[in-house]
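Undergrad: Please go over the structures that come below.
Computed from the coordinates by the stated procedures, all read-outs in this text should not be read as laboratory data. Small disclaimer: the values here were computed from a predicted structure and weren't measured. Cβ atoms are built from the backbone, for glycine too; each structure is taken alone.
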Structure 1
Amino acid sequence: MSIRNAEELFIIDVDIHMHTPPAQIAPYCEMPWRRALENLTQNFSGIATPPPGFTPYLVVDAPFPEDGLFDRAALSPQQMRTELDALHIDVGVLCPDHLLTISMLPDAEYASAICRAYNRLMLDFWLGHVPGLKGLLVLPPQRPEDGIKEIQKYAKEPNVIGICFPTVAVDPLYGNERFFDLYAAAEDAQLPILFHSAESIAPAFPFNLHRYETSLARHTISHPFSLMANLISLINTGVPVRFPKLKFAFLEGGVSWVPFIMHRLDKEYLSRRREVPFLEQPPSAYIKNFFYATQPIEEPEPLSDLIKIFDLYNGESNTMFASDWPHYDFDHPNKILQVPFSDAVKRKIMSENALRFFNRTQAQMWEK
């Protein structure tokens with residue numbers, strides 16, 4: 001009988017979000033930046049809306065009552081463990097919440113201080129207390145050299161299994177040579193890079209979305225568009241050739257954009273390969289070696305169309321399950337299991353691909 005329910009599998013979720021408001025981060029932050037975070041705590045109590053001066057986010061949409069769904073958050077590892085158990089998710093990989101817009105802070109030293117404090121808080125408060133929670137370092141795009149120090153500091157921490165790079169309004173894009181030394185450090189530390197998208201409005205490509213009147217429009221395009229922009233940037237500067245042992249994953253954009261951009265790049269490569277002489281193969285060869293997360297998984301009618309999409313980019317071997325819990329638009333594991341994949345492919349998507357991506361065993365992912 002085909003696997004249909006999450007409790008039948010060992011499941012690794014590569015995108016869950018821990019709540020880290022200024023009040024929690026402040027004690028882990030150096031002066032004088034700690035004083036700024038302490039000041040923010042006096043005027044901020046919301047969960048979903050990032051406070052000004054912490055991680056910028058322009059809220060412009062009409063506040064309909066259902067927006068209360070955005071206030072769902074996990075406040076402790078114990079709460080997270082309980083809620084993951086209810087979803088039959090065995091392992092959750094922790095991503096930031098408000099810090100997804102960290103690249104929009106203009107003060108690089110402040111951004112670096114927040115990232116350092118976040119990483120300290122994650123190790124102290126979130127990791128090592130309950131089984132099945134692993135963490136990703138957050139590094140400041142404004143100062144790659146500071147990110148290298150964080151990699152070197154935490155490289156041997158068993159509960160730190162990768163690096164989260166938010167793609168919101170990052171400038172320059174992640175293929176720029178300013179990140180090459182950081183990629184070398186990550187490759188040496190065997191810590192993969194996970195690019196995480198989010199919605200925002202900012203005067204930076206591809207987030208200059210002020211022409212759209214609704215979040216429906218912005219949310220539709222901003223997530224996959226920012227992932228595409230950065231994937232193209234990586235290919236365009238030869239990052240997968242320069243760092244062949246470094247693994248990359250793309251989170252929270254679904255998967256249907258992957259074959260589109262893969263075929264588009266291959267088409268351009270046929271006539272413009274002289275511009276990228278460092279590429280040893282067509283772009284599709286590298287794109288099929290990147291990894292992708294399912295959430296928000298597309299829901300075509302019929303669902304079997306998803307199998308065709310996965311086939312186009314080798315998705316059964318390079319796609320990992322993600323729920324985005326506890327955000328309002330999270331995907332239940334059973335949503336993926338409703339797709340008529342074979343049982344072998346379901347096992348790959350729900351855990352085996354993630355074990356290979358993070359180079360961990362099932363026991364290592366579960367242990368405290």
Structure 2
Amino acid sequence: MVRFKKHIEKIHRTPAIERTRLDCCRMDKNEFLPCWPGDWFREFIGHIKPEHFSVHPEIGPLYDKLESVLGITKDNIVVTAGSDAAIRSVFEISVEPDDEVVIPSPTFAMYYIYAQIYRAKVIEVNYDEKLQLDVSQIINSLNQKVKLVVIANPNSPTGTIIEQKDLLKIIKVASKFGAVVLVDEAYYPFYEDSIVSYHNQFDNLIITRTFSKAAGLAGMRVGLLIANKKLATLLFAVKPMYEITYVSALLAEYVLDNYDRVFDYAERTREGKNYLAKYFSEKGYYTYSGFANFLHIDFGERKKDIVRFLRDRKVLFREYFEHPSLSWSSRFTVGPKEAVMPFIKIFDQFK
């Protein structure tokens with residue numbers, strides 16, 4: 001009989017959907033809307049050579065570019081295959097079987113998956129029905145058994161934030177117990193109040209970033225870790241042979257050369273979110289905007305009819321949530337005003 005890690009049997013993963021999302025109104029996974037700009041694409045293609053598909057990746061120039069653009073020494077940076085791989089690396093260096101991991105709930109599902117893979121006990125701190133999170137509960141959860149605290153800021157799926165002064169409290173207390181604090185900034189710069197400037201001031205702080213959201217590269221899987229040199233060295237030690245593909249690295253360099261466009265998209269997305277929130281408020285629906293690139297809407301008694309109506313018109317969105325804090329919500333990814341107008345035209349047909 002084949003021997004394997006028995007605890008892996010208990011991990012449930014939902015298979016990827018088989019139908020394509022490319023011909024739909026995609027408002028379900030917090031991606032760049034409606035898609036990466038054609039002028040960016042045509043300009044970037046000129047940088048690609050046939051040998052980029054045939055030779056092993058050369059990532060050094062991307063590290064140099066990150067150092068220059070972000071103002072962070074490359075010794076403090078590790079490039080990863082999306083922030084997903086970055087998060088796994090943090091679990092890899094910090095969590096052993098039976099350790100405890102503190103996680104606000106609800107949040108990014110992969111935190112729970114990695115906790116299961118590395119056989120950690122999850123200590124959940126729940127958002128309440130008003131989407132409030134008691135930071136003191138996180139702090140009071142810390143003890144010698146806790147090896148990792150994971151905080152998405154802004155959080156998904158709630159769209160809420162923990163203010164920087166509270167993050168610093170958590171980091172300081174966690175440091176007393178030798179626990180790492182991972183601050184996942186996947187939604188930067190939709191929310192620009194970053195903790196990155198503190199990366200060298202704490203021995204236990206790791207920040208993750210991604211090119212999947214505001215930079216629009218969800219399909220290319222580019223992320224990064226930022227930490228003090230000691231932690232970055234440990235994280236670098238557990239990386240794959242090559243962090244990402246050659247083409248992904250070149251594309252990330254192109255984005256960094258045009259980084260102002262990322263911030264412009266984030267600003268226009270905030271405007272688009274406000275526009276969509278006003279549209280639904282005028283129709284009598286409660287909305288919660290939050291700080292990321294999505295909007296929560298309470299359709300009340302009409303929810304089932306609206307879900308059916310939008311499904312029939314290939315509008316993809318997060319229809320339902322099980323967690324009590326969001327049981328009322330349907331969540332829609334947003335973008336600039338011109339990106340949400342096609343959805344508004346569809347919804348205008350609902351009677």
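Undergrad: Using percent of Cα pairs over 40 Å apart for the comparison, can you identify which of 1, 2 gives the largest number? Let's see the in-between values first.
TA: On the way: 1: 8; 2: 14.
Across 1, 2, percent of Cα pairs over 40 Å apart peaks for 2.
Undergrad: Any idea which of 1, 2 comes out highest on distance in nm of label points 7 Å out along Cα→Cβ at positions 35 and 163?
TA: Checked 1, 2; max of distance in nm of label points 7 Å out along Cα→Cβ at positions 35 and 163 sits with 2.
Undergrad: For mean count of other Cβ atoms within 10 Å over residues 155-162, the calculated result is 17.5, so let me know which of 1, 2 that is.
TA: Value 17.5 for mean count of other Cβ atoms within 10 Å over residues 155-162 corresponds to 1 out of 1, 2.
Undergrad: Moving to a separate point now. Here distance in nm of label points 7 Å out along Cα→Cβ at positions 19 and 59 has been calculated and equals 3.7, so which of 1, 2 was it run on?
TA: On the way: 1: 1.4; 2: 3.7.
Of the structures listed, the value fits 2.
Undergrad: Which structure, out of 1, 2, was P(r) over Cα pairs in 10 Å bins from 0, in percent, for residues 187-266 alone calculated from, if the result is 17, 43, 36, 5?
TA: 2
Undergrad: Can you say which of 1, 2 returns 3.4 when distance in nm of label points 7 Å out along Cα→Cβ at positions 107 and 227 is computed?
TA: Matching structure: 1.
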